[in-house]
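Presented below are the structures under discussion, each in the form of structure tokens.
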Structure I
Amino acid sequence: MLTAYAIAGAYQTLVWNPLAAVPGATLSEIYVALDAAGETLGAPRVIAWSAVGVALALVALIGTILERAPRARHVIAGYLALLVFAAPSHMFVAFTGGMGIADAFATSGGDHALWGGMLYLASGLALLALVGFAVRRAGPSSA
């Protein structure tokens, strides 16, 4: 799931959102116009962010495989936490691209494509699941 989030986040910032923000233009036309306006989508940062997301997913997977007796609750909580933190980190790396589009095309810098909201929804649901998981783990108090 984390790998899919990382890949979708990169596509959202570098492909889907620019195409939705500038309807009728091709992606290459958008990139040329951004360059002419001295703006950027911040592709190196977005790709690095995506690569880190994939790497974190792999590290978590390898850690789980190497663990002598992995506990499902630890694995689940770890992946949920990574999904929760994916949203603010995605917002951080997507900011440059959003502002580049806003400045170059006189539009808003927010998400124009549906997929940005879907990513944030996934992170929100992961947060709710993580909180529910923690509450369930804590159980009723014995006071």
Structure II
Amino acid sequence: MKTFTLNTETELLAVAKEIKSIAKHRIFLLIGDLGAGKTTFTKRFLSTFDRVDEASSPTFSIINEYHGAQQKFYHIDLYRLNTLDEAMDIGIEDYLYSNHYCFIEWPALIQDIIPNEHHVLEFHILEGDKRTISFK
């Protein structure tokens, strides 16, 4: 596990670049309270790729699909779903096994079907703009 401490949001791009360089898998489980930086991290991570669509929060759409020069990216927010069956109804397994990057906020609902090959990022709010991100 590696932990990053950020004093300002501007440091997030450097953290995203480092995580990109050490990541072995394409599924990222994003865990943290509302406002902890999960969506902002995803935006910064995607910005490290060539010509990727601008990322936005998938809270209401549940799944946002972004296109880059070479690949697709899925940003999934399960906050509004209540059961695994609801996740299955939106085709969650298709995204998990697509071999594209998947960033999943509030992943506890689908814990039983997540492939073993994934990373967990835990976001913690400290004070003001300060955050920690633990990567494993």
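Quick note: the coordinates plus some simple rules give every number you see, no bench work behind them. All figures in this text were calculated on a predicted structure; none of them were measured in a lab. Cβ atoms are built from the backbone, for glycine too; each structure is taken alone.
In terms of Cα Rg over 2.2 N^0.38 Å, which of structures I, II is highest? Mind dumping the intermediate values first?
Working: I: 1.28; II: 0.99.
Going through I, II one by one, Cα Rg over 2.2 N^0.38 Å is largest in I.
In this comparison of I, II, the computed figure -6000 for helix-only ellipticity at 222 nm (-39500 (n - 2.57) for each DSSP H run of 4 or more, over all residues; to 500) is attributed to II. Quick one: distance in nm of label points 7 Å out along Cα→Cβ at positions 39 and 63 came out at 3.9 when computed from one of I, II, so which one is it? Value 3.9 for distance in nm of label points 7 Å out along Cα→Cβ at positions 39 and 63 corresponds to I out of I, II.
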